[in-house]
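Q: Multiple structures follow.
Taken together, the values in this text are just the output of simple stated rules run on the coordinates, not laboratory data. For clarity, every value in this text was computed on a predicted model and none was experimentally measured. Cβ atoms are built from the backbone, for glycine too; each structure is taken alone.
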Structure 1
Amino acid sequence: MEIQAFTPEMLLAILPEISLVVLGALVLLLDLIWRGTGRRNLGWVTAAGLVVIIGLSVAFSRPAADPQLIFGGMLRFDGTAFVFRLIFMVGAAVTALLMVDQQPEGRQGEFYALMLIATLGMNLMASAANLIMLYLAIETTSLPLYILAGFLTKDPRSTEAGIKYFLFGAMTSAVMLYGFSLLYGFSGTTNLYEMAAQLGQIPTVILVLALMLVLVGFGFKVSAVPFHFWAPDVYEGAPTPVAGFLSTASKAAGFAVLMRMLVAVFPAETFAQMHINWTLLVSILAAASMIFGNVLALVQKNIKRLLAYSSIGQAGYVLIGVAAGSALGYAGATFYLISYLVTNLAAFGIVALVGRIVCSDEISAYAGLQRRNPALALALLVALLSLGGIPPFSGFVGKLLIFNAAVQSNLLWLAVVGIATSVIGLYYYLYVLKMVYAYPAQLPEADRPLPLSAPWKVAMAVCLIGILFIGTVFGPWYTLSSMGVTGLF
């Protein structure tokens, strides 16, 4: 693919990234100006700014029919980058609204600035077409997230979460960078779309080794087994909206990069044997993630740890679409990520609210929730049933697409594992709902009222409407997912 010479119009291709930098600077400036309760509006400003940036992206940063390599081949301006940018920014906007009532972090401008920097890195990850840009984008995403996970410096669990996330992330990043160096050494280029032509004479066993090293880094980003070990402790210790952001937007960024690299560097038409090998590797990761994540979730007593293991299992379902290696598989994976974004953010939003008021993240704290706030209990029911893949919610359509892709790609065994583990997942989701609807309150704090603030209501409305709309009127969302796939091939 030819690298386009620079033109001023290329600035429109990175308009979202430029806007994120401007918004981050504005938030820090307002943090200096506003005092006291005025800082509560920082979350509103961040969310509103992200909505504006999404509008600007749709209006001015839509890719052309033919993908383009821009800025010296560092970025690829295509449908994949466009769709995943929207996913990241919607996730960041909802997270900002959920943070408004979290104290003290919800009133600190540096929190929102770090989240915007992480979102900027995710945007660059989705559009990176060069190993150097890709690594810089991954680190731009990761470093702010390490800080956000440990943002509650007076909470030992948050400090532990930040340190663990940083140490595990640094280790896996080093292994992934070594894999990058092997790919560069064998191909003589850092451009992802020029590597395939140069790697044709390299023995398959060496390419498999390089790919396995790269998968260590990507597996860590998406919390796939056996690179999942950080997730339960980090999700439990991090501020709850941050845990939701990690489990959705950050995970989506890892999948965007994984799909682009597999298609660009190891295309099936050039590397038939290598395609079989990486399909097997990804299938093993998918099966292990689904089994391990769902089985261990069964014994959790803390709802954040339950959602963490659930997130590991959900990564396995998305990996089914990746392992399929087809346009349907990638479209299904993208659709699943869109559904998972609104579903898991809704779940973590409810956990954040209950945990802040009841002062407990134990599942037992949800006993009697239906009697205290029926609307909140209903929202949790919708979110958990969507995660379990029950119609008419969005999770059902997502699972249907990826299982169909697996069957069409002769991965029937992987689809069977996915269906079986979905049943296991439904069991522990229903256990939580049983506590909500069938048990009386067990904690003294459970008698406290559960007031719903305006920003929380807005965030939850976006998520719940998304769950229902994506699950019932799924045509436009599948079209959007397919648009994201066309940029890969």
Structure 2
Amino acid sequence: MTTAIPYVNAKPHIGHALEYIQADVIARTWRQDGDIARWQWGTDDNSLKNVRAAQTAGEETEVFVARHAEEFKKLKDVLNLSFDDFMRTRDDRHIRGAQKVWSMFKSEDVYKKAYSGLYCVGCETFYTSDEAPEGLCQIHKKPLEEVSEENYFFRLSAYQEQLETLITNDTIRITPETRKNEMLGFIRQGLQDFSISRSVARAEHWGVPVPADASQVMYVWVDALSQYITALGFADDGTDYKTYWENADERLHVIGKDIVRFHAIYWPAFLLSAGLPLPTDLFVHGFFTVNGEKMSKSLGNVLDPIDLVNDFGVDATRYAFLKLLPFGSDGDISVAKMEECYAELANGVGNLVSRVAAMVNKNFPEGIERVMFGPTNAVVVQGESSIDLSDTLHEAKETLRAFDFRLYIERVSFVINEANIKIDKEAPFKLVKVDRDAAKKSLSELAAMIRWIGEALAPIMPATAQEIARRYAGDVIVVGDGLFPRRDQ
């Protein structure tokens, strides 16, 4: 699995954090289920956008880019991420690998011609006049630059029918369906050949040199997309490349909705031309607005993920990000909504873990029974309904593998709610006075439910899950501080 590699023209924002948290949940789910899995990411260092930002800051490009790349790498500890590798596109293994990919393109797919067009440095792409009314980038709302030069072009038009078939039959599965349909619609409009290099002068001597042509550097998207295999040691035909790309059962890209075209159309076309395996899956997530508005420095509504972690903790931040973004669309976030999510955790799983531990410790300090649930031994709630915990976790996990994080949280929250209802209904703290065996059975079942909840929360909130597992590991339940203490304390 890969996540998009960001331009390092500024520090990370909540959009980056959202994608990395989602990917981390997928990676942890795979590993929890026994899969051999690798998650890699890094930074896109070679764009003109980075050069311009460095100039504005009055810094050397190399120094500026390295400093910002380090800020992204630090998110591993800030967000408790479990990625296996982080690679900058300035690294030698990437540069050699990107040049190898270029050299593998079919000769008839690459040609040189003069070109004039409207270019957005922010997007690092050309737009037609239809795509950019009044000469404005529809994403950045800034005037496009008119560019005229001689570049290498890639014959994308040659792959139109093949790409349409690959996406239609889900050889390349695009989730959600709306994004799949969007890409098919784009293809059916007719694919146009596009520029894949820049003159060294216009790139300001920054980028990956085109093999055998010192006057050109690779268009940033060509070199950036190849990072997905160059980080695996593709340049040297490495073991990781063979294991995690060439022979992998699943090759997943986790990306934002603004770069689907590059990953669903351009990247597969490059791979087809080079004779290399294609990605199997693209998961496309939406974006966050802040208090209903697009995040903007001018509006003063930029939320820093590091600040949110400092205020709410890592696990609560991860939980909130996943809950607040609906599957397949955009979501809205704010400090007030973060507060609401934190309160849900405190009143839900936090309260449950503390209540049961306190009751066990007070009434059965010697310990309780370890109940195992299966198809013939379901936990009874409210005296009538029952939950088969063994099947419930498997069913819930399917929603994670389908990338519906919010639905997964809802299913885990259902079990948390059922456990709290069970306490209120059976009242083991009262029952112990008249029937110790029944009270012990009730608390033993509740402890089993909590262990299930801990296991289910492991991909979402790993530190919280680990603490639940520690407290509920044996027959004797450990009492500890609240998992989500009052924030005014």
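Q: Which structure, out of 1, 2, was distance in nm of label points 7 Å out along Cα→Cβ at positions 91 and 283 calculated from, if the result is 2.3?
A: The value was obtained from structure 2.
Q: State the single structure among 1, 2 that was used to calculate semi-axes √(5λ) of the Cα gyration tensor in Å, giving 49, 23, 20.
A: 2
Q: Ranked by mean count of other Cβ atoms within 10 Å over residues 35-42, which of 1, 2 sits at the highest value?
A: Across 1, 2, mean count of other Cβ atoms within 10 Å over residues 35-42 peaks for 2.
Q: Next question. Assign the value -13000, calculated as helix-only ellipticity at 222 nm (-39500 (n - 2.57) for each DSSP H run of 4 or more, over all residues; to 500), to the correct structure from 1, 2.
A: 2
Q: Going by distance in nm of label points 7 Å out along Cα→Cβ at positions 163 and 203, which of structures 1, 2 comes out largest?
A: 1
Q: For which of 1, 2 does mean count of other Cβ atoms within 10 Å over residues 363-370, calculated from the coordinates, equal 21.4?
A: It traces back to 1.
Q: While we're here: Given structures 1, 2, which gives the highest value for mean count of other Cβ atoms within 10 Å over residues 187-194?
A: Largest value of mean count of other Cβ atoms within 10 Å over residues 187-194: 1.
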